[in-house]
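Next up, some structures in structure tokens.
Since every read-out is calculated from the coordinates, none of them should be taken as a lab result. Keep in mind that this is a model prediction, so the values were computed, not measured. Cβ atoms are built from the backbone, for glycine too; each structure is taken alone.
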Structure 1
Amino acid sequence: MANLKERLETHLACGVSQESVARAMGITGGVLSAWRKGRYSGDNERVAKLVEEYLRRQEDVTRELSAFKKDFDFVSTSVFRDIETGVRLADLRGEIRVIVGASGLGKTTALKRLKASNETIVFVEPYRGIRNNRFMDKLARAAGVQVKGSFGDYFEALVEHLSGSGRTIIVDEAENLPLQALDALRRINDFTGCGVVLCGMTSFLVNLKAYQRDYGYIYNRTSIPVVLRPLTGEDVEAMTATMIERIVAPHIWHDACHGVGRDLRMIVQETMRVADLNNVPATDTNGYAKVIKTVTAQLGRIYA
């Protein structure tokens, strides 16, 4: 028991909060605090078991992450640069601009990167099935507006708060927006002059074009859309270099992922794992190429 408490104290000393550890165990911070001090009057064996399970998992996670890198470092890819240009134009011109591309190209990563470098951006991520008022609530929170009430209350508070601010509103996965929320963004753009970026799947732009009877008053206000292309060979080479040493020719990774960044990350991760399990050394170029081919086949991705 003493050793277990020492292990927990060492873990907490790394900057992890007691509350977050307790939540991970399914108990309260008060229970964990009392157990640490030897003052818990409940089932001490149960708490000790939870602590042991938690610490074992953290150790397993640490070993896994130290053996194989989890993700790429940031790379200014062609996709990122196209998104950055689209956002900048919407910002400078106070316009509505649509940015679309296939799933997995790195749209969300790019938008979050831009948000991190410019805190004035109002960034919202709606989900499928979101209702109009819930979206307006998320938009208000992101803009720093304190308001509750009807759809109209949210709209008027946002317009008042954003007027003349020069801020830019970015909506990721815009295909999830209900029609009234889209219209609200159009009118917020009209009344405030704030740039609006609607980023999503290619189907979002298709719907805007195809159903102009319903969306015409939105579509006819949008500038030329930014249609994202797959990652280039140079992009893929730069990305893989941040995660794994150059073992095979860059085009092998590109051919495997078809220029889709999310698939590339998965393929690199699984290739490193499978190669390690099968004792394929990093010096075996042909062996690694075979592992990449096997991993790609087993993932079974379908590309247009």
Structure 2
Amino acid sequence: MRPLNRLFTGVFALVAFLSGAVWAAAPATVEVVQAPAWLDRGGMTQPLAAGMEIKSGDVVRTGSGARAYLMLAEGSRVKLGESARFSVHTRSLQPEKTFRGALDVLAGAFRYTTGKLKKAQPREVAIRVGTATIGIRGTDVWGKTDKDGDLVALLEGRIEITRAGQVTEMAEPLTYFDAPSGQSAAVKPLDPEVFKKLARQTEILAGDGAASARGKRSILAGSADSEAGALAIYDQARDAGFAARIRPREMEGGGWAYDVVLGGYASAAEAGVAAARLKAATELMPRVVN
């Protein structure tokens, strides 16, 4: 199969990969990505990209230094920190109206925040964080699971945590459920200054080099005068967790060149940060364009 045909085949496979069952609305959509990050579905892996739909059973993974924001169909936002693994499970056919399901935090830090205008939206959400399961009555929850144990902080609202058959109710803001590995859990007060440091683990700030669907600046990962050369650049970027695409360009003297680009950056500065990260992860020499 010729390389460009292989690219088109890959594009069609990606469309199928992203679309899933046409009769069910996607329970979540990728809002912002600070690469590297990936989406695993049905044995296939693709770089995570802004605007991508997240289906039930998908696994979102972030790499070192990465972040991702996911918008649930019913209006809540999930923020993922670096080295995170996260999955959504739901059978709701209209999750934008009534969401019933579970959010699995398999590794790393997360923050779950309900949209201020949709606090009364019908939802039955359980968040599994390591060995703990959170029944959500709250509107702002931060948590993390790693080899040292599980931590769940309540910032607003109410939650019910089940761990090892024990149920703990929390309704006091700025408290946290501390569950070290192999030890009993306890609810403790959360110092606001300590939480500021924790929250940075899941926040994407200006200058972090994140991409969104609204960003207009792009990175040129590389160019080639052949389809095979373009695909080699394309594969390097995507294997490293950066969502690239190939853009054919007609040459003045005839023939075609192929640019491999990454888009969605709000400014040249943001694109520059992402380009430096891509360069460090690959053998490419990316640069900011347009």
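If distance in nm of label points 7 Å out along Cα→Cβ at positions 50 and 242 comes out at 3.8 when worked out from the coordinates, which of 1, 2 was used?
1
A value of 0.60 was derived for FRET efficiency 1/(1 + (r/R0)^6) of positions 42 and 274 (r between Cβ atoms, R0 = 30 Å, to 0.05); which structure in 1, 2 was it taken from? Walk me through the numbers before you get to the answer.
Details: 1: 0.10; 2: 0.60.
Derived from 2, not from the others.
Okay, moving on. From 1, 2, which structure was helix-only ellipticity at 222 nm (-39500 (n - 2.57) for each DSSP H run of 4 or more, over all residues; to 500) = -18500 calculated on? Write down the numbers at each step before the final one.
Working: 1: -18500; 2: -5500.
Computed on structure 1.
Compute Cα Rg over 2.2 N^0.38 Å for each of 1, 2 and report the one that scores greatest.
Largest value of Cα Rg over 2.2 N^0.38 Å: 1.
With relative contact order in percent (Cα under 8 Å, 6 or more apart) derived from the coordinates and found to be 14, which of 1, 2 does the value describe?
Checking each candidate, the match is 2.
Determine which structure produced the value 0.20 for FRET efficiency 1/(1 + (r/R0)^6) of positions 114 and 258 (r between Cβ atoms, R0 = 35 Å, to 0.05), calculated from the coordinates; the candidates are 1, 2.
Derived from the structure labelled 2.
Continuing with the same structure: Taking volume of the Cα convex hull per residue in Å³, for residues 162-209 alone from the coordinates of each of 1, 2, which one would give 118?
Corresponding structure: 2.
Which one of 1, 2 has distance in nm of label points 7 Å out along Cα→Cβ at positions 186 and 250, as calculated from the coordinates, equal to 4.3?
Source structure for this number: 1.
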